[in-house]
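What follows are several structures.
All of the numbers you see were taken from the coordinates with simple rules; none came from a lab. From a predicted model like this one, the values you see are computed outputs, not experimental measurements. Cβ atoms are built from the backbone, for glycine too; each structure is taken alone.
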Structure I
Amino acid sequence: MSQRWETLEIDGPWKASIPVRIHKGNIQGGKPPIVLYLKGDAFQTPADDNGERPVIRALEDAGAVVVEADYGSVSGNVFPKAMECAFLALYGLSKKLNDFGKGKSPLLIAGDEAGGNVAAGAALKARDQMPGRLSGQVLLSPMIDPMMTSASIRGADEIGMRERWSDGWSHYLGSACSMQHPYAAPCLCSRLSGVAPALVMTSDDDPLRDEALGYADKLSGAGVSVTKRILPAGSGWTGLYHGVGGAWLAGLCTEFSAFVRQVT
């Protein structure tokens with residue numbers, strides 16, 4: 001059953017109200033990780049989407065408190081509003097850790113596909129505006145290259161996603177000018193040092209594999225601690241784009257748990 005939507009009120013230098021759902025499935029220990037989760041759907045998610053997200057289930061099973069932010073309905077899924085909404089939710093959570101976990105709980109941001117792009121952009125802004133307060137970023141096949149020129153993207157037609165991703169980028173960016181902003185397309189950012197450690201996951205049969213791994217390599221080259229995980233073909237990973245679980249859920253749960261231990 002879907003959790004009810006609540007309102008996260010953000011005060012301080014930035015003020016906003018953002019719809020969130022709180023998932024506390026399997027909390028263990030005194031300071032569970034708090035994860036701001038941003039869903040994907042190619043920047044085209046309908047505001048009334050109430051389907052269960054397998055990523056949330058995996059993070060819950062790993063003992064996290066998952067705060068799912070509805071950044072899309074607030075922002076219209078366009079840049080910079082979408083990234084700003086995600087950043088404000090992250091900032092708000094950093095001020096309210098005791099409300100969701102414990103004061104010493106690590107704070108992470110996670111996103112899949114388009115949500116991975118927004119998460120990466122928000123992590124960059126967190127480095128610039130709230131340094132040291134984000135423990136890690138979890139990027140699950142981030143839709144991070146608006147040029148869509150990688151070798152692996154040729155497989156997008158096979159899973160019916162090429163047109164959807166192309167349309168999504170056009171909607172999100174609006175114009176070529178937006179693409180030049182480092183928070184809009186983090187893979188084009190020239191200053192990645194100092195951003196939070198990253199877990200980047202993909203699979204061998206994932207059309208977004210090459211751009212995800214390319215961004216992971218750029219982060220690593222900038223001195224950022226990066227964990228790359230490539231699941232084998234046939235693990236069902238591409239079900240991520242259609243809200244379908246599979247064998248990959250156990251792998252995500254394991255990798256996330258190990259990543260949290262690494263960054264705390």
Structure II
Amino acid sequence: MRTELDKADTLGGLARGLSVIEAFNPQRPRASIADIARATGLTRAAARRCLLTLQSLGYAEFDGKFFTLTPRVLRLGGAYLSSTALPEILQPELEAVREAVHESCSAAILDGPDVIYVARSAARRIMSVSLGVGSRLPAHCTSLGRALLSMLPEARLEAFLASLPPEAAGHTRAAVLAARAAGYALVNEELEPGLRSVAMPVRDMRGRCVAAINIGAHAGRATDEVVETLFLPALRRAVVRLAERIPG
């Protein structure tokens with residue numbers, strides 16, 4: 001959980017460097033100094049220093065006009081994955097769910113406005129959404145995100161909703177409250193036409209929510225009956241087992 005820190009205890013340069021790394025995304029895989037300055041709110045001079053520092057450390061490359069990140073950046077995400085046992089504990093359960101329902105099963109955690117995939121067991125079916133460990137999706141319109149949001153304290157949920165456009169906030173609030181009441185979140189073709197998914201929060205031994213797991217399938221296969229009689233029981237079995245294995 002993030003806590004408030006005195007500014008004297010933080011490194012501004014590190015914060016700026018991380019914001020520059022986060023400015024690269026699928027829509028902006030390569031960027032100029034001006035692009036990064038606009039995306040981060042930094043001055044051009046500060047953006048330039050950050051980019052050149054990343055280049056000198058091997059985290060970025062420069063072709064004379066545009067910067068791109070290098071695979072070395074994966075070490076940052078790899079540090080998280082290697083420092084926590086959570087993905088290792090989740091993976092066998094995801095595979096068990098996939099074998100039971102013959103559909104893809106994923107696990108994610110909440111990070112700001114997004115969910116980040118930390119484990120995945122994919123069925124051999126072709127979908128236009130390409131997902132893997134490290135993938136990010138908006139929390140407000142995904143089953144994983146809504147399952148995680150349903151476990152937030154009211155103040156944090158309201159802060160999250162306040163960051164959304166008004167029309168999205170109202171719809172998301174209703175969906176999250178429904179997920180909280182039901183114990184699972186169901187998303188029907190909101191992220192992508194033809195894709196339906198259902199997710200449940202995952203708790204540790206102390207009852208704290210540490211992740212969410214979901215099943216995603218084509219809407220033609222994920223009928224209401226299939227969700228009720230196959231998907232939900234498989235997820236419930238998995239979250240019960242995980243609650244007995246994830247340390248508190």
Structure III
Amino acid sequence: MWNIFKKKKLLITDDCSIDMNNIPKHIGIIMDGNGRWAKKRKLPRNIGHKAGVEALRDVVKECSKIGVKYLTLYGFSTENWGRPADEVNALMKLLVEYLKSEFEELYKNDVVINNIGDITKLPLICQNALNNAFEKSKNNKGLVLNLAFNYGGRAELIMAFKKINEDIEYGKINKVDLDEKLVANYLYTAGMPDPDIIIRPSGEQRLSNFLLWQSAYSEFWYSDIYWPDFKAKHLHMAIHDYQKRDRRFGGI
């Protein structure tokens with residue numbers, strides 16, 4: 001149970017309180033632990049991924065409700081192609097099913113659906129589902145939901161450097177103007193703020209090639225909870241912890 005006290009701008013939950021004036025603008029989540037969740041229950045890994053979609057639905061809804069502006073969810077990395085074919089196919093199918101079943105609800109709540117990653121390598125059915133969601137939701141004004149599918153931080157940087165080099169060669173930009181702001185404009189997240197906090201459930205404590213450039217000054221929050229068990233209350237706990245930190249960005 002939760003309540004928002006408008007006068008104090010405070011969200012009170014059973015586990016913590018959140019200052020509604022200090023909500024992170026951009027949250028990144030590494031959705032990890034689906035396979036281990038299933039293994040613990042002696043279930044196929046694909047069942048774990050299906051359970052993970054329920055957590056995804058819960059977290060997207062809560063982020064939209066409390067005023068997060070950008071939510072980036074790491075769903076399928078450039079390295080995940082090395083997994084068994086049946087698991088990869090199941091993940092692709094889940095992406096399409098999620099967009100099909102959830103789009104109307106997301107659209108109704110003014111969510112903008114976006115992708116970071118190279119979708120040209122995805123099956124055509126996934127590309128079509130994503131492009132359809134992008135086009136239909138592009139004029140919405142609420143939460144921007146970045147689905148990181150076939151995404152890798154190193155691949156993103158290589159893509160950006162190639163485009164920068166090409167634009168220098170064609171005289172579109174001058175190499176003397178190369179700085180952090182220019183590089184950021186060539187990334188998938190161009191025009192978006194860097195993530196304030198990156199959340200990783202499942203007990204792992206690494207970035208796994210996620211938002212390498214953008215996370216330079218992100219706060220991190222780790223949990224032993226497997227992603228399918230991740231609920232709105234865990235999101236609240238991460239934000240509560242974030243709000244207690246002193247972000248100095250290299251200063252004093």
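Kindly point out which one of I, II, III the value 0.75 was derived from, the read-out being FRET efficiency 1/(1 + (r/R0)^6) of positions 15 and 223 (r between Cβ atoms, R0 = 41 Å, to 0.05). That value comes from structure I.
For which of the structures I, II, III does the calculation of Cα extents along the principal axes in Å return 58, 40, 38? Corresponding structure: II.
Compute mean count of other Cβ atoms within 10 Å over residues 167-174 for each of I, II, III and report the one that scores greatest. Top value of mean count of other Cβ atoms within 10 Å over residues 167-174, among I, II, III, belongs to structure I.
Taking relative contact order in percent (Cα under 8 Å, 6 or more apart) as the measure, the highest value among I, II, III is held by III.
Once mean count of other Cβ atoms within 10 Å over residues 111-118 is evaluated on every structure in I, II, III, the highest one turns out to be I.
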